[in-house]
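The structures considered in this document are given below.
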Structure 1
Amino acid sequence: MILPAWQPLVLTLQLATVTTLLLLLVGIPLAWWLVFGGSRGRVVVETLVALPLVLPPTVLGFYLLLLFSPTSWLGGWLLRELGVRLTFSFAGLVVGSVLFSLPFMIQPLVAGFRQLPKVWVEAARTLGKGEATILWRVTLPNIRGSLLSAIILTFAHTVGEFGVVLMLGGNIAGETRVASIALYHEVEQLNNAAAHGYALVLVLFSFVVLLGLRLMQPALERR
């Protein structure tokens, strides 16, 4: 049985894990296409992917709230046809986190792919290898450092999310109250002791992540 005080932390880890796994599935092929694809629309897509880096999270959360509301065409269809409600639910937090953390997965992967000699890809194509084979057998093994950075940054960024989570998920205990929301909730209740606890965990986690990345950087650069 999970103690109530630990529920937000467990929920946060669950959200970060699911978000990171989904972004791995989406981010690897998307980053590959952005670097090696031939479409002229890549610049537009890359700009859209990077938008959460400068867009206030509450703006994204607000529009997602409108889009997924049961009164909207999409939210109504999801609820009516699939029985899925994305507002004020864990599933909605996952969708919002995937969109908001997307650049933290994509940008390290794109940087890693761009550092690879393109002659490797061209040689593999000349040998008749398919795009999927080139991706999994040629490029990914040679950007392990970038891949690891993308995973760590995505996970850590999701742990610290607030604006999107608050707008789309609200503050429902055991459902959408992740650590950042729990901290805000305790401050509202003037419960500074509990707020200090959540804040300390988040600070320590952020410090460990950044320190780990700095310590791993020399080894990653040698690969």
Structure 2
Amino acid sequence: MAKQAISTPVIRRLPRYYRFLGELEQEDMERISSKELARRMGLSASQIRQDFNCFGGFGQQGYGYNISELREKIGMILGVNERTGVILIGAGNLGKAIATHLDFQKRGCELIGIFDSNPDLHGVNTAGLPILPMEELSAFCRKHKPQVAVLTIPKGAAQELADQLISLGICGFWNFSHFDLRINNPQIIVENVHLGDSLMTLAYCMHRGEGCDTSDE
């Protein structure tokens, strides 16, 4: 039997489920119904059940969901206990903020290298790691074999650098370069992040007086 394809909206909701269930654990709750979880998250109970059924379903009729068990299973699906090696390229303000304030290890990743072309930054400790020159990137990748690259670099350099990184074994990009990477390889995963687009969506909704919760699209 062919493996069921999971839609992108469902995948994008999984981290949100994981986060909400963690908050419920902190409230010392042990179990919850799909109806109550839906109320707290602003979803429908049928949507939650449909999402979970994509992975075989987790609840028991008349009992609901054991919160800790459900969060653990969703965490396994998301791979939060994995240690995917990550490098960050571009140690400017945004890059430093991501390196310093995002807990990679709680999200299945481990930041193992930071690179920048600015010689004034080389050797500066950021998130417990020294910022390395770009000249060391190839040797570092061959030695440590990172799988994911976070790009916080000027958009003009993004595509060429991405192509180089793919040749060095990178198979996933978290791209903040304001340039949508074009990679004709289905095995390479790209998450293009445009913070400005999100802000403009908010501005549009504010000016038009329309709701704009797109978190479940």
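In table form, for the structure just shown:
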item: Relative contact order in percent (Cα under 8 Å, 6 or more apart) - structure with the largest value, from 1, 2; result: 1
item: Of the structures 1, 2, the one that -23000 was derived from, the read-out being helix-only ellipticity at 222 nm (-39500 (n - 2.57) for each DSSP H run of 4 or more, over all residues; to 500); result: 1
item: Answer label among 1, 2 for the case where distance in nm of label points 7 Å out along Cα→Cβ at positions 58 and 74, calculated from the coordinates, equals 2.2; result: 1
item: Of the structures 1, 2, the one that 0.95 was derived from, the read-out being FRET efficiency 1/(1 + (r/R0)^6) of positions 42 and 138 (r between Cβ atoms, R0 = 35 Å, to 0.05); result: 1
item: Structures 1, 2, by distance in nm of label points 7 Å out along Cα→Cβ at positions 122 and 202: label with the highest value; result: 1
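Here, each number is a calculation from the coordinates, and none is a lab measurement. Remember, it's a predicted structure, so these values are computed and weren't measured experimentally. Cβ atoms are built from the backbone, for glycine too; each structure is taken alone.
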